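Structures for review follow.
Just so it is clear, none of the values below were taken in a lab; they were calculated from the coordinates. The structure presented is a predicted model; accordingly, all values stated were derived computationally and were not measured. Cβ atoms are built from the backbone, for glycine too; each structure is taken alone.
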Structure I
Amino acid sequence: MALHRLSLRLRQTVTHVRSLHTSTCGQQHEAVAVESEPEPFSVFRTHENDPACHSQKHIGQYYTVPPAHIRTLFPQGLPWRYQQQVKTFNEACMMVRQPALEVMSYLKKTDSSKPSLRYVFYGLKGSGKTMSLCHTVHYCYTQGWLVLHIPDAHRWVKNCKELLPSSYNTSRFDQPLQATEWLRNFRTTNQHFLSKIKTTKRYVWTKREFTEEGSLLGELVDQGINRAKSGSDVVGAVMKELRQQSGQPGSDFRLAVAVDGVNALWGRSTIMKEDKSAADPEELTLVYNLRKLMRSDLVGGAIITALSQTGALYKSKSDYLPQELLGEKGFDNMDPFIPVSVPDYSEKEFESCYLYYMDRQWLQHPQSRTQEGKKELIFLSNRNPWMFEKICGHL
C-alpha cells in the first residue's frame, strides 16, 4: 500500500532525464549529444534492458525487450497469452525474477571447455517457468550465443498432421511439417551463424540431392525447408553438426539448447501409427535427435529446459516436481541437472505486476484500483502469475 502511494506521488513530480553518457555493465559509452524527451519515473520498471546487466536490485522490475529481438529470437517461442499481451500493451516487457538471474549467474561462470550443465526450471502451473526460460534465452542471445530453441516439445508428440516412415531408418518416423517449421524459425534466429559454420561431412538426401562436406550450414537448413520430405533428417544433421563443433578448437560460437516442455521427450504420445498403436517418442526422428543433442557430454554451451504441466499427457494436474513430470526414464536421462524452482509472485513482484497493469490500463474496473479490490485479486489468484493475468483480463 505504501509502495502504491509512493509510486503515484512520485509519478506526478519526478521525471527521469537521460545523461549524455550512459553506463552499460560498468562500461562508459559516449552518446550523441542530442536532446531526449524526459521519461516518466516508475518503481516497477527498469531502464536497464540488457539481461547481462540484471542483478538482485532489478528483481520485480520489468525490462523492455526490443521489437527486433522479439521478431528474431522468438518468432514462435513465446506463450500465446503473452503474445496477445504484447499486442495489447504495444510493448514487450519481461519481469526480472530470481530463477532466471540464478541460471544467468551460472552461465557467466561456465567453463566452455567442460561438458555443458543442464538446468531445469520447475514449479506450479502458471508460475512463470516459460518466461524465466525466455529471459535466460534472451541473455544468451545478447551475449552472442547460438540459440537452438524448442518452444514447445509437446507439439512434437501430439497432433501430428503428417507422419511418414523415415527414409534413413525404417524403425523411426518423420514429421516433415514440424521439422520445416522449426528450421524456418532456427534460420531466423541464427542467420549470422549459418553463413559461417560449415558442415563436416557429406549428406545424401536422394539419388540427385546431397549436401557436400564443407558447405555452409545455411545450405543444409535451406535443404530441409525447400524439401520437406527430408526436413526431419536435416534437423538431425543440424543438431549433429552443432554438437560436434561446439566447444572445439576453432569454433567461434557457444551453443544454448533451450527446450520448453522437456518432459514430453520421455512421456507418452498421441501420434497414431498405421496399425492404430501410439508411437513412442523415441520412434520419432525429431525427438530421437533432440535427445542425443541433450546428452551430458555436450561441450561448449548449456542446456536450459523447463517442465510443463500443459500438454503433459496422462499426468496428474497436481504433478510439478521433476521426478513426477520427467518420470523414471526421463529423470535418469537428464541426471545430473541443476533444478531451479520458479515460485509464484512474492509480495514485491505482485505489487510490481499490479502497478504495471494499472499503468497499461489493463485494469479498467474501478473496484480493481482500490485496496480492497487488490486484496481480492491477491486472494483469487494466490499471486500465481498466470491466474492473476487471466483474472485481470476480464477487468
Structure II
Amino acid sequence: MPTRPLDATAGRPKAPLPDEVTPLLGNRTPAQFMRRYWQKKPLLIRQAIPDIQAPLSRDELFELADLDDVESRLITHFRKTWALEHGPFATDELPSVKKREWTLLVQGANLHHDRAHDLMNRFRFIPDARLDDLMISYATDGGGVGPHFDSYDVFLLQVHGKRRWRIGAQRDLSLKPGVPLKVLQHFEPEEEWVLEPGDMLYLPPHIAHDGIAEGECMTCSIGFRAPSKQEITGQFLYHLAERSGDSDVPAAHYRDPKQPAVSRPAELPQLLLERVGAILANVTWHEKDVASFVGSYLSEPKANVVFDPPARPLTEQKFIERAKKSGLRLDRKTMLLYDKRSYFLNGEPELLEPKLRKWLPELANNRHLEAKRFVTLADDSTMTSLLHEWYRAGWIQVDAYA
C-alpha cells in the first residue's frame, strides 16, 4: 500500500519570529537586531549557523556558472593585476583550483537550488520586498574582489574554509583608476577577523570591506534590494504612464491653437514650454498608485529569470488530487507580494478579492500550502482553477522538494 507523502517543507529551516532569540543573530531576536544594527552598524556573529555546510558543492557551483540564465563573474588578481570576465563559464574555462588569487561569483543561487533557497529563507524576518538574492563566492587561496563598499545591506556567511575580513567606515571613496572593478584606492581598515564555517558578518551600506580567502573557501552573500532614487522615480513615472494608457477614456493630446507663425523654426517655442510645464505640474498620484507600483516593481523577475512549465502538465482534477496528498509550494523563482488591496505575482498586479484573502496571504508568507490545508480549501473552484493556471505557468509546484 502506498504511503501518504510527507509535507514538502517539513523540517526545513525557517526564519525566526520577530521576538525569537536565535543563534543566527548572535542570540538576539530579529526585533533587537533590526532596532540596533540594521542599516546602523556592523555585527560579527560567531557560529550563526553551527555545522553549516555549503549549499552547493564546488562542482555544483561550477556547473551553475555554465548556465546561460545565471549571472556569473570571474575575478582574478594574477601578477597584481585585476581582471574581470562575465560568464557563462564552461568548467575548463576556469583557472585551476590549485592556482591562487581567483574568485568565482555566482548570483541568484537560490533560484536554482533548494538548499540555497532554504538558506536565504532564514533571513525572511526582513520583508521579501527587500530581500534580493543569495550569491555564492568561491575563491582559491588569496582570492578576493578587492577592498570596496556596497550600496546595500549584506550578510556574509562563511560556509566552507576560512576568509579574513577587514572593514572600516571609509571616508575616502575614490577608486583605483583603470581597474575593471570598483576597488578603493586608499582602503583604511579599522577591524579585522577570520571567519570560519558558520560565522557571519553583517554589514550595512557603505561600510568598506575586503575579504581574502585563506586557502580554498566559499562564502554566501545574502544581499538586499536598494534601488536608487533616480531608478525609483523613473520606473514610477513609467508605471503611471502605462496605467494611464489602460484607461478607456481617449487620451488628451497636446494642443496649441494660439501658436503664431515663426521665423526661427528650430527654436523651442515659449508657449510649448509653458504648456508642457502645466501638463507635468498636473500629474498626480495616490497611495494606491504607489502601492501598485511598488508591488509590481519589486515582484518583477530579473531579466535572466526563466520559468519552466511542466513538460506534461496535470489536468486540473489530477492537480487537485496531487496537491491534496503533497501540498504545493511557490517555485523558487516566484515572488508573491500583497497588500490590503492587491496581490503581485511576478510583476503582475491583481485585485485581492475576499475569496483570495482566505489563502493567498498564507501562501505568500509561508511560500507553501500544506496538504491538509489545501484539502480544507479545495472545494473553492476559483482557488483550484487559479492555482492550476499558476502551476501550468511554472509559478508553483506540487511535487516534493528535490
Computing mean count of other Cβ atoms within 10 Å over residues 181-188 for each of I, II, the value 15.5 comes from structure II
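Quick check on the output: -11500 is helix-only ellipticity at 222 nm (-39500 (n - 2.57) for each DSSP H run of 4 or more, over all residues; to 500), derived from one of I, II. Which one produced it? Don't skip to the end; give the middle numbers.
On the way: I: -11500; II: -7500.
Traced to structure I.
Once FRET efficiency 1/(1 + (r/R0)^6) of positions 301 and 373 (r between Cβ atoms, R0 = 41 Å, to 0.05) is calculated for all of I, II, which comes out largest? Let's see the in-between values first.
Working: I: 0.30; II: 0.95.
Largest value of FRET efficiency 1/(1 + (r/R0)^6) of positions 301 and 373 (r between Cβ atoms, R0 = 41 Å, to 0.05): II.
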For distance in nm of label points 7 Å out along Cα→Cβ at positions 141 and 277, structure among I, II ranking highest is II
Taking relative contact order in percent (Cα under 8 Å, 6 or more apart) for each of I, II, the highest value is that of structure I
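So if we calculate Rg/Rh (Cα atoms, Kirkwood Rh) for every structure here (I, II), which label has the highest result?
Values: I: 1.00; II: 1.04.
Result for Rg/Rh (Cα atoms, Kirkwood Rh) over I, II: largest is II.
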